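Several structures are given next for inspection.
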Structure I
Amino acid sequence: MSNPEIRIFEGLEPLSWAAAKRLEELARVKALEKKSLSVALSGGSTPKLLFELLASAGFQGRVRWANLQLFQVDERCVPPDDAQSNYRMTRLALLEAVPLPPGNFHRMAAERADREEAARQYADEIARVLNPAPGQVPRFDLIFLGMGPDGHTASLFPGSPALAEQTAWVTPNFASKLNSHRLTLTLPVLNAAAHVIFLVAGEDKAETLRQVLEGPARQYPAQLIQPTIGTLSWFLDESAAHLLEK
């Protein structure tokens, strides 16, 4: 993999517009190829504006929504209408406003009591839609990731067992610091993607971001995202990026 693309924006809004335009460009190419674009979406606060921009009247007509297959990167183990649910945020910010066919959004049923079975079923859904070759890891066209102040990404937290998972595509993971059970895509799946874009905004992430991009390797989960045959981009706002070397 070549060096990652690093772009710094004045704020979250231009960062989000750039991410929306990147999705639009990739979707257009796939539409010309008469193929769908598979996208895995993160939760949390940073991508919310991206979703709202994609859903806005001025933008949503620029994407052929029927050609998109949308998945979740991770989910908290709560009901889908819970205030902490990533799906709920995505539904309110994006899904209710765009003409995405109902079957084209693939929700993690993380509220199920048997989290291992929920993870297996989501992996089966990924396999059904992305149809990887036997023995191969599924390859998403685009994955949007965030990064927490502790350097976690997806629901892969520092020191958590899920970081060592090399076989399963989806796994339960417990965030002890947050006392929160999650389901998450695993590193093999994240690193098999054609395009991975980190969206990072906020002063509270500045020092960790500096260490992730300029410090020793493999200190934070976000540093483990190294697409095998794909591109890695970091879309940063100035408040998150101000400690980076110029």
Structure II
Amino acid sequence: MASRAPVVFLTGASSGIGEALAREYAARGAVLGLVARRGEALEALAASLPAGALTYRADVCDLPAMQAAAADFLGRHGAPDLVIANAGISHGTLTEHPADAEVFRQILEVNVVGMVNTFQPFLAAMRSAGRGTLAGVASVAGYRGLPGAGAYSASKAAAIRYLESLRVELRGTGVRVATICPGYIATPMTEKNPYPMPVLITADEFARRFARALDAGRTYAVIPWPMAIVARILHVLPNALFDAAFARAGRKPRKG
């Protein structure tokens, strides 16, 4: 008997890591539900996939819109095997600039609350089915606060801790939670970074490693793995050394 095609729901699918993940799981024969704010790009992606995909133009910050998308997807395919909360934004931020206060709010809302809004509508059905994986895309930027990226680092640190809490909450239910922390991935989000990006890999390569990590049952993975060593070192580095090393580091451009 042929195995059932995996059912996958993915946010932030219209470009970058999300697009690469959509193509990776489409190549595996998955039934896909794709979410993004940019409807035209999302439709173009779906049309290019071998078996197409259900598409939902929605903002992950809009809980009713995410609940409506999830309800439609659940009605068509039942509890998914995998829900990937990938949608995220990144801008340089400096607290001294009044305009950046709104940017801080946007980054935290998309990168943290958007992850909650992605998982919440599916959780009851997945718990009832006693299976499935909730995978959140965090970042190694969540290990330490990087200068000029306070909002992004804070959002990813929060995402890591949220996913950890959720993983423990769901222990024994059959629903697995996986935290995936990208290092530097070549995407539109990183192409304007004015500083060196060690161990940079393509989005397609990231997607392959992401899928392999979940296949192996990993609940936490840093991709590419050498960045895990760098991140661990930074995590335990004394403040005086960390501050001296990063005080003059290149900074992500501010919004606008």
Structure III
Amino acid sequence: MQLENTSALVTGGASGLGEATVRALAARGAHVVVVDLNEERGREVATSVNGQYAACDVTNPEQVIAAIAMASGVASLRSVVNCAGIAWAQRTVGKDGEYSSAHDLDLYRKIIEVNLVGTFNVCRLAATAMSRNEPDDDGGRGAIVNTASVAAHDGQIGQVAYSSSKGGIVGLTLPLARDLAAIGVRANCVLPGLIDTPIYDFAPDAEEFKATLAQGVLFPKRLGRPAEFASLAIELLTNSYMNAECVRLDAGVRLPPK
């Protein structure tokens, strides 16, 4: 699938994996709409690649449709990469054995709503827009790449909500691809491992913390780079024979229980 002179939508595009993907798509000639709630950073990234910024909560259908219209107003929307997501860590049962200290149910719902429902919301609406595109020589009208996590398979202690949401994204990949085959839209999924993004900046000594994490990586013994995620996303978009696949990008890491 060709990217030049088409438009693309990247959710969570203001930082980390999303920002790297925005830049990779723009380098390949796509007009990119950066979808994010961080307006300042989103506009900055969009301006740097001559793209557009859309303030958008991925769980909000009207805002997603507005972002899609923004992209489609420039060129046919052919690419969507879903990187928007949030994380939370909490054990299922509290140490005191009280009902009140069990995992917060509202927070569990929130993680599922943003990571899984939000991803599907973008997929269903973007694919609808793609269905109106003129088909290419393969009959293709577009491609979607969703972002799960190795936590979908190797969820650690405290990751019940996050792993549930990412496991859901893995689980929707095949039926989504089967649904969208009727309109010539492909769907694939990336399961990133330990990638060096701002998610680790919470640690008092972030660099030392990341170095410790890297010791569990098989090879190369370092955290992944956002550009490496973006490279895979581009391949999944442009390789027209890649469909319904869930690909781990993790340098062989298998996460321990904690």
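So the values come out like this:
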quantity	calculated
Parent structure of the calculated result 44, 41, 37, given that Cα extents along the principal axes in Å is the read-out and I, II, III the choices	I
Distance in nm of label points 7 Å out along Cα→Cβ at positions 110 and 134 from the coordinates reads 3.4; which among I, II, III	I
Computed 13.8 for mean count of other Cβ atoms within 10 Å over residues 78-85 - originating structure among I, II, III	I
Structure with the greatest value (metric distance in nm of label points 7 Å out along Cα→Cβ at positions 86 and 150, set I, II, III)	II
Of the structures I, II, III, the one that -14000 was derived from, the read-out being helix-only ellipticity at 222 nm (-39500 (n - 2.57) for each DSSP H run of 4 or more, over all residues; to 500)	II
Answer label among I, II, III for the case where percent of Cα pairs over 21 Å apart, for residues 94-197 alone, calculated from the coordinates, equals 39	I
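Bear in mind that the values in this text are calculations on the coordinates, not laboratory data. Here the structure is a predicted model, which is why all the values come from computation and not from measurement. Cβ atoms are built from the backbone, for glycine too; each structure is taken alone.
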